[in-house]
Structures are given as C-alpha cells and as structure tokens.
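Colleague: Please find the structures below.
Each value in this text was obtained by applying a stated rule to the coordinates, not by laboratory testing. Please read these numbers as outputs of a predicted model, since none were measured by experiment. Cβ atoms are built from the backbone, for glycine too; each structure is taken alone.
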Structure I
Amino acid sequence: MAREHTRTYFLAKLARELELRGFTAVLRADPPSLRVGVPDTVLMSETVDCVPMPDGWCYRWSWGEVLLSTSAPSEAADRIAHILRPS
C-alpha cells in the first residue's frame, strides 16, 4: 500500500505542473496513473505512471519508456507538453 501512496504523491505533483501548462490531468487510482489530455480535443492524450528504479522513482510513458525522474516534475511536464501540444 505504501508504494501506491508514493505513486499517487508523485503523480499529483506532475498533474499540478501539467495543469499550470493548460492540460487536463486526471489521476486514476487503480493502478495509480495520470491521464493527460489537451483540452477540447480527444485525440491528444497520454497515460503516464511512475515506477521505482534503482536510482529512485521515475515517471514513465504508457509504452514503458522512462520519461524523467520524479524529482523533476516541472521538466517532465515540459516534455509531455512538447509531445502533446497541437501544432
């Protein structure tokens, strides 16, 4: 149960950063993950979770690639925004 709380904590920090950038961020409980979307579009969305790694916790894309350390939620939000922001 402690891992789930840790995941939720880190995902909530990322959600806050994404919301500051104008994205929607819905925290899902089971398993803890974050559904990130571009307002007014259903096509641009992504699910992000976080996982423990040997060097600490990291945010991870839905396909399993590590995004960034959870110690850098602002930078992670910038990278997500770069991918999801419509041209």
Structure II
Amino acid sequence: MIGYALFFAFSCFGLALLMNIYRIVQSPGPGDRILALDTMVVNAIALLALFGILKGTTIYFEVSMIIAMTGFISTVSYTRFLLRGDIIE
C-alpha cells in the first residue's frame, strides 16, 4: 500500500514541478518567477524526502536540508536584487 501512496505522491509533485516550470516561462513579472523558483525548491525537497522514504535511507533527508538552506538564500538574494539592484551593501 505504501508503494501506491509513494507513486501518487511522486506523480503529484512531478506535475507540480512541471507547472512551476510553465509559470517561470510564462510569468508576467520577475516577482512571479522568484515565487515559482521558491516553490520549485519546496517541491524538490518533497521529492527528495519521498525518495528517502522509498529507499529507506536518511542521507536524502540531509541533502534536502542543504537544498532548503540554499533555496532560502537564493530566494532572499533574488528578492534583494530585485528591490535594490545590489545584493551586498
């Protein structure tokens, strides 16, 4: 039963990633692109966690934490660059 649930979850998050890619390409402004990239990071973290559950190992959870930190920093950097035109003051 867990196999069916994992397959369904992989399908949902894969579809969400495809929708995010569409939103990045067809967005009206840079703010929407930043939001879509941040949502892609969240979906990638979810996929890594699901893959860790599927394989039964904890290394994927550690990798997802590293990606979460990198995604947070990139979102803050993109937003700061959008607002001020400079990342480092």
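Colleague: Tell me which structure, out of I, II, gives -11500 once helix-only ellipticity at 222 nm (-39500 (n - 2.57) for each DSSP H run of 4 or more, over all residues; to 500) is calculated.
Modeller: The read-out was computed on structure I.
Colleague: Figure out for me which of the structures I, II the number 5.5 belongs to, where mean projected area of the Cα convex hull in nm² was derived from the coordinates.
Modeller: The value was obtained from structure I.
Colleague: For structures I, II, calculate distance in nm of label points 7 Å out along Cα→Cβ at positions 28 and 52 and state which one comes out highest.
Modeller: That would be structure II.
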